[in-house]
Structure I
Amino acid sequence: MDYIRPVYSKLPDVGTSIFAVMSGLANEVGAINLSQGFPDFPISNELIDLVTRYMREGYNQYAPMPGVLALREGIAAKTWDTYQMSYNPVSEITITPGATEALFSIITSVVHSGDEVIIIEPAYDSYAPAIELCGGVVRHSALQLPDYHVHWDEIKSLINVHTRMIIINTPHNPTGAVLQASDLLELQKITDGTDILVLSDEVYEHLIFDGIRHESVCWYPELAKRSFVVGSFGKTFHATGWKTGFILAPHDLMVEVRKVHQFVTFASNTPVQYALATFIKNKSHYDYVPAFYQQKRDFFVKALQGSRFNIIPCFGTYFQLLNYEGISDENELDFAIRLTKELGVATVPVSPFYHDKQSNKMLRVCFAKGEETLLKAAEILKSI
């Protein structure tokens, strides 16, 4: 049945997420799915038992809008222990149903029509649509190859009286690059004395390798005063389907976020929050994560030795970039589709993470998989 009146899209240039496209294709042809970022191994039985316990104890109704206080207190304690930064669990921490809702609520709460927001590409694909839905203007700065470092001079050139926010992401999806202390200090310097806000997407905070320190905004008190920090339990505890994230922000900023958050979702899953509140009291439940994923990265990279792919150094997340410049002249999407259909390995092209779909002949693969899966995928990729 046709609509009587046409619907004028608020996002006319936005289609289905590349993650959904490639995962759907993988399912259709029965390919090994290294495209979407989710683990294929079990999560902690102890954590599952905790969720079950709180369900059976009756914690099954709406949680408070900002989140279960016990979990907010646990996050505050963990943040202090990790970064020596203090956030008030009552007024400066909010639990969200996943990091994407956190990002949306933050952007919606502070970006007005005509405001400009600087995003650093390749960028997670939810940033720009949220900005555009607010009537904001996206300004793009590209990470510089071959090591995907920030072009700070370009970012400074983009700043003007309309700049409302700069969005950073470390460890970085999709490249696996990480920001250094010099990057955070430069960001602090260029925003000092301005009313520019910072959104720091740190969902992979514990997935960082080679003894590198995660350069959280939380390490920099002057920068933290103007910043929203977004985290994700789904990434840390391998439970992406639970969709539980959180926001850290100064009180005056959090007041505005909660005004939006309450009407987007109101509250997050109650028994999961109570379970996480208990689980994070034990540091060993997350301290092992860097070594755990570093081992997977190293296993996969070793399994790929002898392939025709150029393996781009990965310092964080559970994503590995593979450059296929010496293999094919195809654009990234076409090559990724052909790999999926003809060879049975699904990856994600990096070009959709750029506004202009620039192709650097890069594919992103997820190594948050069991060793059998990684070895099988690597053997296929080495056969090219």
Structure II
Amino acid sequence: MHVTIIGAGLGGLTLARVLHVHGIPAEVHEAEASPDARMQGGMLDIHDYNGQLAVEAAGLVDEFRALVLEGRQAMRILDRNGTLLFEKTDDGTGGRPEVMRADLRQLLLDALPPGTVHWGHKATGARTLADGRHEVTFADGSTVVTDLLVGADGAWSKVRPLLTGAVPEYTGEAFVETYLHDADTRHPATARAVGGGSMAANGATPGEQLNAHRERGDTLHAYVVLARPLGWFAAIDFTDPVAAAARIAAEFDGWAPELTALITEAGTDPVLRPHHTLPVGLRWDRVLGATLVGDAAHLTAPNGEGANLAMLDGAELGQALAAHPGDVEAALAEYEEAMFTRSANPVDEAVLLESLFGDGEVPRELFDLMHGGEQAS
């Protein structure tokens, strides 16, 4: 069996690793030129009910635990004035340990045989051949023909059209990402507001939120959330970072300065990340020798589950292929049915909050904030 995976994100690499554990060779084709061609994003909380199951299937539990940043499961909920509404400390027993995405990706890369990943191979299209196999074309003009093609290539997957005509649609909301470096010494008020883990603050109207994580050391990674049309963002010149930051900050006029400093005092240029989604419950008819994992299959707006589900997809697909030697279609059918069922039934908001706060009543303030309003006075 010749397994070709398009995309060296967490889902594709987890699949490749689980296949390797079971003695099944695979090759991964990735558009990026190298593992460090770009920043890999910030921290990820890897959940005990999905992402950690994938880590276990990959045989990397001890290595994963060595990556965990202690104390980062702490959470603070503030209002727009910087008033603390709720705080949860990290006692080390939570089920959502935080790791840097780049570290987790590198762990998976290091656990694969040399040469597994082909860098600088940007897929531009895929087609089904007369014999039922699939051919992938890359930007450099090269091609690869494979018995089993797996699209792990994210929101704008080039493999997805083989299985479904569904395309992502804008959700009406976007992140603007910023970083504050040396925050404890250069921005102490903001560092105190964020605390040792994560912080969320909502405004009086829906669609305006400031989230931040403390990453390694005293780096703060902020996610400025705005519900605006794409045209509104298009009118902002993000090639002029000072003007762009000022325009974004204007939407938070009247907020506490220690919060707006996440925008105005950032040490990096603001980066726009619009949110897109595929239809919830998307399914397709079984296509011989092809399937999808992660965002390529079930893209949703960021909710803390995306990376975890991509890894679980990769792990379960690898395990299914190992459990059905010589019967790829049985393996794909088993994998897809479980994946379809899971993606059609997203984790309920109450369950997410329970995983954050454990047993007992979930704070009223958090429900209020997650629904876009300040705590009632």
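For semi-axes √(5λ) of the Cα gyration tensor in Å, the calculated result is 37, 22, 20, so let me know which of I, II that is.
Working: I: 31, 26, 22; II: 37, 22, 20.
Attributed to the structure labelled II.
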The value -9000 for helix-only ellipticity at 222 nm (-39500 (n - 2.57) for each DSSP H run of 4 or more, over all residues; to 500), derived from one of I, II, belongs to structure II
Starting from the value 0.9: which structure in I, II was distance in nm of label points 7 Å out along Cα→Cβ at positions 78 and 102 calculated from? I
So FRET efficiency 1/(1 + (r/R0)^6) of positions 286 and 342 (r between Cβ atoms, R0 = 25 Å, to 0.05), computed for just one structure, reads 0.90; which one of I, II is that? II
Taking distance in nm of label points 7 Å out along Cα→Cβ at positions 62 and 270 for each of I, II, which is largest? II
When mean count of other Cβ atoms within 10 Å over residues 6-13 is calculated for each of the structures I, II, which structure yields the highest value? II
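For structures I, II, calculate distance in nm of label points 7 Å out along Cα→Cβ at positions 222 and 262 and state which one comes out highest. Show your work: numbers first, answer last.
Numbers: I: 3.5; II: 0.7.
Max of distance in nm of label points 7 Å out along Cα→Cβ at positions 222 and 262: I.
FYI, it's all coordinate maths here, none of it is from the lab. The model shown is predicted, which means the values in this text are computed figures rather than measured ones. Cβ atoms are built from the backbone, for glycine too; each structure is taken alone.
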